[in-house]
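Colleague: Listed below are the structures to be examined.
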Structure P
Amino acid sequence: MNSSIYIFCKRDAICTQYPDDYTWEIFTKFVEQASADSQIIIHRERDLMYYGYVRKLDVVGQYVGFCVLLNGVMFTHINGLFPLFEEVVADMVSHEELLNLKGYDAQLSLTGHQLKDKQREVGRISALIREKIKSQEPYIEILPPVNYALEKDSYRTFVYSDEKEEFIVEAAAQYGYTSIRKSGYCDAPLLKELRDACSKSNMPTEHLGFDHEKEFYPIFPPSPPAASWNGHQHMFSHPFSFCGRIRRLEYWISYFIYYIWIFLSALISSIILRDSDSAMLLYCMLMIPGVWFMYAQGAKRCHDRDNSGWYQLIPFYRLWMLFGDGERRPNRYGFDPKR
């Protein structure tokens, strides 16, 4: 199936697209006609069919959109395009090049980069859309003749519904513009997980407590709120927290720190106290923060492999924690710490 892929967005009342050509007028109309959070707008121009998707972002006035341009053929399964494009939006957020999540409420917004400055990412997104469009090949038919009784700017609007799909397909072939609005929830499962991870990472720590379904999280004094959150954190930024993910290198360094602390605790105990029982008691007290630190780091390393922190109690599993690579994508515990 021959197709052309376009990506466009609107930020601060300015629309940009890639590739940048004559189609900008069409995509500007797509954005102007978008009234729902998630909307598909189809435009027919002679033998060309433009299948556009416009997603309203959480920041007022911001949109991101895609368009698949077909020549001489049309889709007969319009509703299948909604989950397809929603997955692409989630994928963009996971890579954080053009879309990201900000703040405690995990607002979906543009990063501020221009499409022309992120050609590699744009090319990756285009290839992803083209690959996903292959699943729609069984639903492609030859485009019927143009209905010259209708003006080229004629417009028809529908609300997303499986029962109306045959009418939508027929209208798309006849009218100049056909709009399908989707109200309500429009996040792909991956995007929902990313929002949950973002909200959890930005939650003030005094709200953390025991999670009866997963594992316990320690309670600490609240940390100052961050202005925004993009999934990145520095090494050892929260060494005593059981939340989030750490990379393999940080876990290795944690082991060295732990054994140095064992040596120092034993040395301090033997120097300060001559009595063996008192020295052992002091040694045990000094080891409490060390053990806490090691289990907290271990829990985050388990999270990096998308496992519960309790996995570190499994015999020999720490070898996997030391040598096994983490997931190179966001998971339910947060973003990839290597990014």
Structure Q
Amino acid sequence: MNPVLLLLIYLTVNLLFCACAGNVSTGAVWDKNRPAHHLPDGHFENTDNSCEPIRDTMELDSMVPRNRTKMYALPIVRGNEYLWNDTAATSATWIGHSTYYILWKNYGILTDPIFSQYASPIQFVGPRRGTPPGRSLDSLPRVDLVIISHDHYDHLDRTSIAKIFNRWNGVTFAVPLKVAAILESWGIPSRNIVELDWWESVSVGPLKLTFVPAHHTSRRGILKSSAKTTLWGGWVMERAAVSGPSQKMWFGGDLAMGDGSYYKAIAEKFAPLDVSFLPIGSYKPSRYTRVHASPRQSAQLHLLTQSRKSLAMHWGTFGMVYDRLEDGPKDLATARKELNISESDFYVPKHGEIVPLLQ
């Protein structure tokens, strides 16, 4: 291919991963019946108080590498497959990045599934996997539900969505506002999609799903006007227990701390949580804490929501910004020590590792 054309494609793809787009200004008349995060032009916005980049990266910006994360293959592990055959067991398997396979008492859930080689609209350029998926899609016992946090290419992957639907055509896709249209354009029937706004809930299978806020953004296009045209957030999944209170899991998605008010509200409504899935990567240099939590901040969220167990994600798979591949787990270990959190309570699985839950 012409090297100039290849460079243009590369620059275009990299623009799609700019998660720090500015606010959309419209000057339209305020509508008191419109939720605060809905802008008059149909775009969305964070409603918590923004703050300057948080220098909570455990390293001076001057010490952060100037090149994007250097990727290399991490270990892929096997074991605990018996948990997939036990209909009474619950487990989570880290596929990579923000993709977990959760088997909750014989109900299969995939979070932000990406099994592709590139986190990109073009499968030969852009952020490339350093480690293959920890488990292949074909190896999974069943997939009943897919939850999507937002539309960035490393979280909403067309090829993976199509393969999931082709294998399990009864699967439900739970998505944020205005993401349903994207899936429908890929051939996913509307009957297979539920689309929610912040704080809306729906029953799917044995679960009650609530879409909750997260301080982040969305964007799939090159132009600035394409930013924030779809909503973003996280998911709280609840399942009734045989006795006692319901069991609750929180998939945080991509999130930054912001002023913390979103997560205080989540804690007030749902704490204590049984399991949380929290990001620990793509936070250096400090300007990236506008859109991504540092490991210490995720450790603070673990405590705030009274999570009995948290599992790390959003690291170790794609080189998105500038932190070293090993920084997330290392900085989380430091934060755990500072905040008196045990390694088992906020655990960093390896690719492919099946972790027992709700024991």
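Colleague: In terms of distance in nm of label points 7 Å out along Cα→Cβ at positions 131 and 307, which of structures P, Q is highest?
Modeller: The structure with the largest value is P.
Colleague: If FRET efficiency 1/(1 + (r/R0)^6) of positions 179 and 291 (r between Cβ atoms, R0 = 25 Å, to 0.05) computes to 0.00, which of P, Q did it come from? Mind showing how you got there, number by number?
Modeller: Working: P: 0.00; Q: 0.85.
So the calculation was done on P.
Colleague: Ok, one more. For the read-out helix-only ellipticity at 222 nm (-39500 (n - 2.57) for each DSSP H run of 4 or more, over all residues; to 500), a value of -12000 was computed from one structure; give its label from P, Q. Could the numbers behind the result be given before it?
Modeller: On the way: P: -12000; Q: -5000.
So the calculation was done on P.
Colleague: Which structure, out of P, Q, was Kirkwood radius over Cα pairs in Å calculated from, if the result is 23.2?
Modeller: P
Colleague: From P, Q, which structure was FRET efficiency 1/(1 + (r/R0)^6) of positions 75 and 267 (r between Cβ atoms, R0 = 35 Å, to 0.05) = 0.00 calculated on?
Modeller: So the calculation was done on P.
Colleague: So if we calculate relative contact order in percent (Cα under 8 Å, 6 or more apart) for every structure here (P, Q), which label has the highest result?
Modeller: Largest calculated value belongs to Q.
Readers should treat all values here as calculations from the given coordinates under stated rules, not as data from a laboratory. The structure presented is a predicted model; accordingly, all values stated were derived computationally and were not measured. Cβ atoms are built from the backbone, for glycine too; each structure is taken alone.
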